[in-house]
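Dropping the structures in below, format is structure tokens.
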Structure 1
Amino acid sequence: MDKNVALLLAPGFEEAEAIITLDILSRLGIRVTTLACQPHREVTSYHHVKVIADELLGANGESLYDAVIVPGGPDGSKNLAASAAVIDFIRRHDEAGRLICPICSAAARVLAPHGLLRGRRYVSSGTSSKGVSDGVYVKAPVIKDGNLLTGQDLGAAFDFAFAIAFSLTGEGESVTEQAEHISHPLNMDFAKV
């Protein structure tokens, strides 16, 4: 059961949201491919950390992954939302029923302006959901509605990552063991919604 996810990185991405998610998924045997959403692989994060992405989105635009992870960050969200290639990539995965996973401001600032929430329930950080009419905001750390799985903010990054892993693998025991290994109390409430 090999699972492969795309983690989108644009200038200004929230590095902790991206790296925590990458770390948890990798520990659980899910292959994470970081895709730079710009012309070169070196991407500078929200706090000016330089990261070398595995590949360029431009070279993988036609690939189909099991999930697409969309980290937040004020500039990261803005840069992702402004990219037609990013929006087309997310839309194609959504239409294929693949898991779409924005965290923090990404649901409200990347998906919503392009009609990608489609009336589904979502969470988003702070006040970023104000004025969003495309989806239904829910106050929770993580929520899953169909193939849309959203995380509220950096504080929910562990639950977000574990929820993605569980949704992709269905292996609750492995997910719980990994959560206990890193001393994180696992909140699986997302699975009940």
Structure 2
Amino acid sequence: MSREPTNTRSRILEVTWNLLENGDKAVRMSDIAKAAGISRQALYLHFPNRAELLVATTRHIDAVKNVDERLAQSRSSTSGIERLYAFIEGWGSYIPEIHGMSVALRAMYDTDKEAAAAWDDRMQAVKHGCEAAIQAISDDGYLTKELTKAAATDLLWTLLSVENWERLVRECGWSQSVYEQTLKKTAEATLISRT
């Protein structure tokens, strides 16, 4: 089997990533095909619709930036608190690297259902990581009694939102290190009870 489809697919994903990250408007399939040097028909052979292309692009970014390796410590942690800290570090340090793409997808969110689907897909993956950390804390018996697991997951997911990172790091001038350390302390104070 020829490697051309794989090369073309990778080129499409890279071009889409670049156009979205550097653009200030919705990117059409025709824009992507032109930038990739292929016909629109060829683009649709690889990605039958724009939603699939945008979701594939966000997952491609995760693969290129090795998100699984970043989250490996969280996934292999032996305690809930350790898992929580490792998840905050893994996701928190990843936000600056995907920020450009997040800005582009969020800018199109209300007017572009495919961009919204791509962003929602990635944020559900983050929520799943939050849920796993909360479950581990609960299994250890340290989840505060004031919150259900679902409420604790929602709270952690909100604390770790890209929008909160933007406010604290970009707008307020926090360093990345201060951001991560403060989020750990805040999450521990809010979610964990050792009594």
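Name the one structure among 1, 2 that mean count of other Cβ atoms within 10 Å over residues 51-58 of 20.4 was derived from. Structure 2 accounts for this read-out.
In this comparison of 1, 2, the computed figure 0.85 for FRET efficiency 1/(1 + (r/R0)^6) of positions 35 and 147 (r between Cβ atoms, R0 = 25 Å, to 0.05) is attributed to 1.
Work out which structure the value 50 belongs to, where percent of Cα pairs over 23 Å apart was derived from one of 1, 2. Here the read-out was taken from 2. Kindly point out which one of 1, 2 the value 1.3 was derived from, the read-out being distance in nm of label points 7 Å out along Cα→Cβ at positions 67 and 171. Of the options listed, only 1 reproduces it. Which structure, out of 1, 2, was helix-only ellipticity at 222 nm (-39500 (n - 2.57) for each DSSP H run of 4 or more, over all residues; to 500) derived from, given a value of -24000? Label of the originating structure: 2.
Out of 1, 2, choose the structure whose coordinates give FRET efficiency 1/(1 + (r/R0)^6) of positions 43 and 75 (r between Cβ atoms, R0 = 25 Å, to 0.05) equal to 0.10 when calculated. So the calculation was done on 2.
Read-outs: derived from the displayed coordinates by stated rules, not from any lab. Since we're looking at a predicted model, the values are computed, not measured. Cβ atoms are built from the backbone, for glycine too; each structure is taken alone.
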